[in-house]
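Below: a set of structures, written as C-alpha cells.
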Structure P
Amino acid sequence: MSMFYHPEKYNIPDRPMENFIDEEEIWSILEENKDPSKEEVKAVIDRSLGKHRLSLRETAILLNANDPELIEEIKNAARQLKENVYGKRIVLFAPLYIGNYCTNDCSYCGFRVTNKKQERCTLSKEEIVEQVTALEDNGHKRLILVYGEHPLYDANFIADSVRTVYSVKHKNGEIRRVNINAAPLDIEGFKTVKAAGIGTYQIFQETYHRPTYLKVHKAGSKRNYDWRITGLDRAQEAKIDDVGIGALFGLFDWRFEVMGLLRHVNHFEAVYNVGPHTISFPRIQPASGFDIDAKYDVNDDDFTKLVAILRLAVPYTGMILTAREPAHIRDEVLQFGVSQIDGGTNIELKGYTDNKDEQNLNHEQFEISDNRTLNEVIEELVSGDYIPSFCTACYRLGRTGEHFMEFSVPGFIKRYCQPNAMLTLAEYLEDYAPPATKERGYNLIQKNLDEFEDKELKQSVEKRLERIKKGERDIYY
C-alpha cells in the first residue's frame, strides 16, 4: 500500500478493500467552510488553475460559494482548465445494453426485480453481433456494455460478450475499446473479465450516504453498501487499473455526493497511487417502476455548477456525461468539464436494429433526453470547434492507470490525444459522414493543424491524414 494519507482524516491511512466514507467528516468539512469569502474562493480557483487536485476542504469552499459572480468565475476557470489539459476534443462512445435481468430492487431503476412491467431480455451472441454491426455502420469505435445485476451475468458471461464484440469487423468498422458497467465482482471474477481485454470497469456507488443508500436499495446484493464501495478496489487488486466511479444525483444532497466522489478519488490515490480513469454524474430520470422522492432533485443551475467544480477538483480525470441530459445542458457543460459523451444512443435492448418511433420504457432502464444521431452530435461538436474523438491509443499502448497519469500530468493528453482525435475524426469523415459533415470536419482539422506550434508534429499528422484518405485505418501515436 502506498503511504499516502488522507490529510482531512487525522493522518489515518486508507486501506485496501475497506470502506473509506466517513459521513461525519464530510459534513464537518462542508459546515466548517460555509459562507466562504471571495478571497477564499478566488484562492482555490487560482490553485486549481495550476492543475493541482483540490482537497476536500478546498472543494467544500467552492461548493459553498453562492455569489453569482463567483459561480461564473468557477465556470470560467473550469473552461480554461479543461482546454489547458484536454484541448478541444470530446471522446465519443455508445452504450450497448446486453441484458436487463436483475435481482436488485432499486427505487430509481426500471430493471428493479419488483417491476413486473419490465420485459426481460438477454442478447444472444447473434444478437450482440447484429447490434455491434449496426453501431459500427454508424461509425462507433468505443462501446460500454451494460448488464443488469443477475447471476446470469457472471464474469464468464461478461468476458464472452466482450470477446464477441471485439470479433465483429464490418467493412471498415471495428470496436477498439469495450468498457463495462456491471455488478461488482470478486477478484477472480475481475481477472476473468480483464483477460477478455476490457478497457474501463465502471461501478457507480449511486449515493455515498449510507442511510439513503439502504433506503433506495431495498433488496438484492446491491443493498450491501460495503461490498459495492470496495468493488473497484478488488478490480485494482486484479490489475484492472482503469476504473470509473459515479454518483446518481438526485438521491441525496448533491454537495455531499460531490464530496463522496472526491473522497473516492483520495482513496484510490492513497492505496493504489492512481485516481479513477473517469467520473460520471448522471441525474435521475423517470423510469418504469420509478419511486423516488423529488426532495433532492438537482436543478440545472446546481448541476452545471457541480460539473465545473468537479473539473477544478480533479483536473486529469475524464468526466462522462450521457444522453440522460438534454442537448442544451450537454452543450453547456461541454465547455467547462465534460470530456466524454455518448452519441446516437439507444438504451433499449436490441434498440440499434429495432426501429421504433417512441421509447418503450418497459424495455429501458430509464428515459434518455438526447435522441440526436451520432452524426448530429458530431455536427454540433464541429460547429463548436470541438474535435470529436474515437481514440483508443492509450488503452492499446498500455498507457493506463498509473502510467496514464504519468503521461497526462505533464500535458501528454493535449500533445498526443489531439492528433489522435484528428486521425479518428478523419476515419469517420471518410467512411461514414455525409458530404456536408465531411467538408466541415476537414475544415476543422485544417484549422487545428494551422495552430500547431510544433512544425514537425504538424507534418507528421498531415502525412498520416493522407494515408487515411488513401484507405489506411487505425493509425495513431
Structure Q
Amino acid sequence: MPNPKASSRVGSLMTTTGPLLQVDTVGPQAIVVGKSAEYTITVTNHGRIAADNVYVRIGLPEWVDVSNTTATSGAAQNQTDQSSQRKLLWTVDRVASQGEQTLTLLVTPRQNRPFDLMVDWTVRPITTVAQIEVQQPRLEMAVFGPKNVLYGETATYTLQLTNPGTGYAENVAVEFTYGARRLEKKVIGDLAPGEQNEINVELTAQQAGELLVAAVATGTGGLRAEAQEDVLVRRADLNVRVIGSSLKFAGSVASYKLHVKNTGNATANGVVASILLPAGAKLLTGTTDDGGRVLQDIGALIPGAERVVTLQSQLTVPGENRLQVLVSSKGGLEESTAFVTRVEALADLKLTLSDPRGPTAVGDNAIYEVKIANRGTKAAEKISIVGQFSEGVEPVEANGGAAELVPGQVLFHPIPRLEPGDEITLKIVARADQAGNHRFRAQLNCTNPETQLIAEESTFFFGGDDTPTTADRSTVDDATE
C-alpha cells in the first residue's frame, strides 16, 4: 500500500456558517405632502449564528424629512455625501440567532412627486483561519567504503541516501561513478520525510592510482545531493633488468644477473621468473623444465624490494644469443625483457710433433708425425705446413697430404679448411747420412685466423762405431727429452 504524500493530499480545510438575515420594510405605499407617515424596518436573523455589526442604510430624497427614529437596538444617524440623496445609517451591534431588531421612521414629503425608499444592509464578514503547512523535501547522501584497495580487488561501497526534509522526495534516482567508469542509473522512487535508503555497490579496481568515487542523487523539483570519496588503488609493478656480457667467444661461460624489483605501492605475491636460454646454450647452474626454461621462484616482493637471480651458461652458437626473461606474479602482473650477447667463433689451432722413439741408425727410415687440430669453434682456412731438417737429414717421403720434397724440407700443399674439432696427421719419412743429433722443425701458418705455430724435436742418429752403449743411450734419451 503506497504511503500518502502530504504534498498531494486534498481535503476540507475549514467550514464557515454565517447568520441568515432577513430585512423587512413595512409602511404605506402612498403618503400626503406635508403629512408624516411611519415606516418600520425589521432585521430578523433566521440563522444559528448571531450577526454582529449589522449596518442598515436607508436612502431618501433630500425633500423628504425624517422627523423621528426609534430603534430597538443601536442608533440611526444621518450621513451626508455629494449626491442629492439623504442617507440614514442604522448600526445594530448584534442580532441574536432567531432574534430581530426594529427601526421606526417618521417621514414627511415636501413635494408632490413619487420617491424611492432604498434600503441596503451589510453584516461584518465571518473570518475563519486554516493553517497551511508548507513542506520541503531534501536530499542528503554519503558514500562509505575502503579508501585503499588493491588493483583487481572487489570492494563494496555503501551509498546512504536520506530525506531530512518535511516533504516527500519524489522520483529519486542515483548515478554512481568510479574513476572513468559510470554505472547505470538506479531508480529509488519516493523517500518519505526522515526515510533513509542504503545502496550497496560492488566495484572491481581496474585502474591504479587515485580514483574518485562519486554519486549524484536527483529528484523532482530540482532536488539534488552529491557525495564523493577519494580512493587509492594500490598495485604492484614489476621491473626486470639483466646485467651480463655483451660479447663472448663461442664455448665460453656467460654470467647473467637478473634484477627483479617491485616499483609499485602494493606487495607482489608469488613472483616467478621464467628464463629462456639462447639456442644451444648449456646451463651450468640450476635445472630447466621440459620447455628448456629456467624457473626461479622469487616469492613475495614488498614495495621497493629487489631480488637478484644469478645464472651461468656456456654459449656455443655464434651470433646473437638472446636471453629472454618473463617475470610474473599472482594477480596477472607480467614484465619481460631480453638480453643479447654476441658470440664470436674462433679457430684454435694446435700443432703437435712426434719424432722417432730412441736413436735411429744412419740410413734407416725415421718417421715424423705432424698433427694439426682445430680446438676452436670456427673453421681455420688456408693452413700451410713446412717441415725442415737440419743438415745431414733429408726427407724421402710425405704422407697425409700432397707435398713437395726439396733438399732439407717438405712443403705441404695448403690445407683449404679445417673444421672445428677436426684433426689432420701428416707423416714424413726421412733418412740421415751423418751421425749425430739432428733437429726437425715443423712450422704452421694460417691465414684465417692469422696464426703461426712452431714445433721442434731432436733425433739422435748413429752409424758404424757410433752405436751407443747402454750408458750412452741413457744419455741420448736424456738429451732428447
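Hey, helix-only ellipticity at 222 nm (-39500 (n - 2.57) for each DSSP H run of 4 or more, over all residues; to 500) derived from one of P, Q reads -13500; which structure? Present the calculation step by step, with values, prior to reporting the outcome.
On the way: P: -13500; Q: -500.
Of the structures listed, the value fits P.
Could you figure out which one of P, Q the value -0.25 for log10 I(q)/I(0) by the Debye sum over Cα atoms at q = 0.06 Å⁻¹ was computed from?
Values: P: -0.25; Q: -0.71.
This value belongs to structure P.
To which of P, Q does the computed value 1.37 (Rg/Rh (Cα atoms, Kirkwood Rh), for residues 295-446 alone) belong?
Details: P: 0.99; Q: 1.37.
Derived from Q, not from the others.
Once relative contact order in percent (Cα under 8 Å, 6 or more apart) is calculated for every structure in P, Q, which label goes with the largest value?
On the way: P: 20; Q: 9.
Between P, Q, the highest calculated value is found for P.
From which structure (P, Q) was distance in nm of label points 7 Å out along Cα→Cβ at positions 23 and 327 calculated, if the value obtained is 4.2? Show your work: numbers first, answer last.
Values: P: 4.2; Q: 10.8.
Going through each structure in turn, the value belongs to P.
Assign the value 1.11, calculated as Cα Rg over 2.2 N^0.38 Å, for residues 167-318 alone, to the correct structure from P, Q. Please report the intermediate quantities before stating the final value.
On the way: P: 1.11; Q: 1.86.
Computing Cα Rg over 2.2 N^0.38 Å, for residues 167-318 alone on every structure in P, Q gives 1.11 only for P.
Values in this text are rule-based calculations from the coordinates and carry no lab data. Keep in mind the model is a prediction, meaning the values are calculated, not measured. Cβ atoms are built from the backbone, for glycine too; each structure is taken alone.
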